[in-house]
Structure P
Amino acid sequence: MPLSGTGVAPTGQLFTELSAVTRRAFVPRLFVQMYFASPTMYYLMGNAQRAAGGLNQVTIPLQGNSMVQGQFTGYGGAFNSPNITPGVQNGQWNLAYWVVPVPLPFGESVLQATEREISLLKVRMNDVYAVTRQNMARLTFTNNSANALFPNSFYDAFDNGTNVASYGGINRTASGNANFQGQYINLATSPWNGTGLFSATATRKGASAVLQKITDAAGGEAPTFVVMSPGDFANLNLDIQGTESQYVMPGGTYSIETAARSSFPNINISGIPWYADHFCPTGTIFAVNSKYTALYLSEDAAFDFSGFYSLVPLSQIGQQGIMVCGYNIISAKSSSGSFMFNCPGGLF
């Protein structure tokens, strides 16, 4: 609807006349007003593993107990006969299948055959990808165990059985299965809520201390990255901005355009990058080791589009297609990562 009475545009009958004979200026580009970037999903997609058919599309043998026993011997070299101790179980996961139907109505295909500024079909197809990535990113950080059609996530991958008892078909709370538990850390309890750690907000000292705990409990392997909400990251960033340093180069030329570092897009603590992701809930932090945790993507449904098919058999002139994506986010070693909660002091 043209706007009257603004700038040089008149009002009343003059504006009505102008509207009847004057074409509006038009920017032939669509500017999307929604959606958020997810660096976590970008990383997972770039390192996705392939999955194919089968009853359980991803089945990983997992050892949770020692299968042999050692002992000391004396001069004669005697030893007790070994016991056969089972220690391997299968972790089993099915892919979740996300579908996005795409309509192409008769009127749209006729009216936009020519004289179009913005192709609604192209916009719709771009939106298929955007909506899919947004949903995948959101579900990466939530508890999806209540719906069997949903994928797994960091939430259940690194839980210790408190919220999600069974992971990959293995009951973490059953006797002998403690090694299948993730590192579930309450930052509001001792020692993490001590002075200078996570008592009022996330701090560099607290982040460094909890990283040592995570690395030790993971068998000495540090996580690949740590992700937190933008509000929590902003507070952690404030804690370390005082360590910024600028170096003056003798003989250098400086002006208003000279780049100077201020704040950090991600924070390197003990060699591990900490960064913000919009979809990570406030107060929650996930430490992930990409050696064991990955996004598995179906070979047969990797953002595949069916093409358009006629709706005439349904007594309708028009076409319809569908995009299908089969995937899951799986950790083969829950103890390699951590689910931290009750991080205090998020700015927003």
Structure Q
Amino acid sequence: MSTEVKIRDALIVGGGLAGLSAAVCLGRAMRDTLVIDNGKPMARWEPDVQNYLGFPKGIPGADLVRKGREQAERYRVDIVEDEIIEATRAEVGRGVPAELPFVLRGRNATYHGKKVVIATGIFHIPPDIEGVSDCLGRSMFFCKDCDGYRVQDKQVGIYGSNNEAVRNALGMLVYSATVVIVTNGHRIHWDTRHAAWLEEYHIPVFTQRIRSVDHCDQQIRSIAFEDGLRAEIEVLFTTRGDCYHNNLAESLGAKVTAEGEIIVDADQRTTVPALYTAGCVTPSNCQMIIAAGQGAVAAQAINRDLFNESLETHSLRRLRARQLSSEQTIPDMTLAPV
């Protein structure tokens, strides 16, 4: 039985838009690429993506992911369903070549690759209000840049008690005149500068604890507070925080910010050689079209790096030798008319 380890040019952890975009570019570059998808891309929760170029009427996030998978598979990218639970450097020996840098161990199999793209994304923490998560993507949102446009002239609540909540409230004024902050009884953490802005722009702040949220068919209708007051708020933006899925990158030695974002350069390289990352797990603005763009940037960097390495190691010579021995390498020639 052969013990030879299959070496992929690139392993992509994450089957969302960042990972699939990287896969499409690498597949078209004729790189042996594998996407390892745990089936939980954040895009699938968005019922109506309105700011992705090329879809003027919007498109469900699940459809974007499906189309991305079909496109990657068209270019012979392999996609497997698995969850990576450990990432390490390969050990020399036991059939593993010395130049192989990464071993990813999943629940179903183990994978080896020269380059790795971490596209594991984030988890938006919903408000700690019972039932409000049912309204996700319809009347409860996380990103004012993504979804502010769709809530024009509605009565908007910003859930939070920090500087970000204040800035989101101020930013929403271009979409609606009725914007309030609800803290749900949490201690206020915004600084004096942001407090002054709230006063300057007359942004109401409700500090009472929330008793319940009235909603029907995923549409918020009002928020009731424990003191008996009810506010007819139609949409809610939360700033409760994000959980960055950076464990694999950190286990390989990649540096992250204080918030947990994986640090990258302009080509999406992490601080670990041959390890790249793309999408919402990086410090970029968390939007699907930005994630897809970052995936393409990472893929192009990987392709360039692999090409340069093939010249330095003379591995491209093996491909050329096969071509010279079995394929036509000179174009058909005829005499041109005088």
Structure R
Amino acid sequence: MKNPVVGKNLGSAPSSAKGAFIVMSGTQAGTDGTLRVGVVGVGVMGSNHARVLSEMPGVKLIGVADPDRERCDQVAARLGCAAFKDAEELLQQGVDAVTIAAPTHLHRDIAIDCAARGIHILVEKPIAPTVEESRAIVAAARRAGVTLMVGHVERFNPAVQSIKRAIKDQDILSIAITRVGPFPPRMSNVGVVIDLAVHDIDLIRWFTESEIVEIQPQTSSAVAEREDIALLQFRTASGVLAHINTNWLTPFKARTVHVATRDKYLIGDLLTLQVTECFGFQPDGSYSMRHLSVGYAEPLRSEMQAFLAAIKSGESPAVTGDEAVASLEVAIRCLDARGTQSVLPHRKGPRRVAG
């Protein structure tokens, strides 16, 4: 996908923001309650955003924007909405909310422009290429009083949500996540840590409801210019040990989560949506096993529903900008401190965790 452009130079933005994200006002939707929504960027993820939004009640998909006019026109024709050459043209239509699925280096300018116009924002992960740009987005949304949600869609995977329910009130000891697969031809400007591992960094923080305070990363570039293998070890402030194994060398996709607590052991397959719980450990080594109930819902649809619900209610969204910044900061530290142990500064005060 070619790069969508904002259409004007926005200049510099603030580089930091403190405190939790607070939604200050609701949407300015039409009198019938319909939300006018647009999508910026119609690559693989953005076209799926548009598809889901076009099917949702109470939403009118005003249009999609992308400088790749052929693809943009195709998506717009398929979904029955307008096509625009850039974000500026789309925003001029008076939308209430946008989802930003443009290349990551464009997120800050587009998001800040949206915030300045009072437009609610869902921005794909990673929120931005740097922590400074990410904080600028959070600060702009806070000043404008608009909803800002970040697309960490894995939180909405039914298997992940089943695991989250199963470990509620448990004393978590360790987490091991595997996210591997073949090299994606579309990927060119980031490696596996930012593209894949940031999902699991977010899940570790969400599962444990604790910040990551120590990292010990090992990365390698076997066949790609950027790192295509990463073995990442972490310790959270609550004492949980966590491990991420990710690469672009495995000929098939695998997405698994293992969580050990004092009372149970959970194994989740995020592709087949199967979650197994081992429990009732006995001195002789025996134990019981059961498959947990996992409903089916398209994760992206659930994510969009959560975004729209946050807009309408004015409540904090399921994945806040501050949470996304924290996960990105850990991912970047993994790249900056590869091969060494790094201790992250402990964040003071509680952090909001979506249930």
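Quick look at the numbers
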{"read-out": "Of the structures P, Q, R, the one that 29 was derived from, the read-out being percent of Cα pairs over 39 Å apart", "value": "Q"}
{"read-out": "Label whose coordinates, when mean projected area of the Cα convex hull in nm², for residues 281-320 alone is calculated, return 3.7 (choices P, Q, R)", "value": "Q"}
{"read-out": "Mean count of other Cβ atoms within 10 Å over residues 81-88 - structure with the largest value, from P, Q, R", "value": "R"}
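Bear in mind that the values in this text are calculations on the coordinates, not laboratory data. Nothing here was measured: the structure is a model prediction, and the numbers come from that model. Cβ atoms are built from the backbone, for glycine too; each structure is taken alone.
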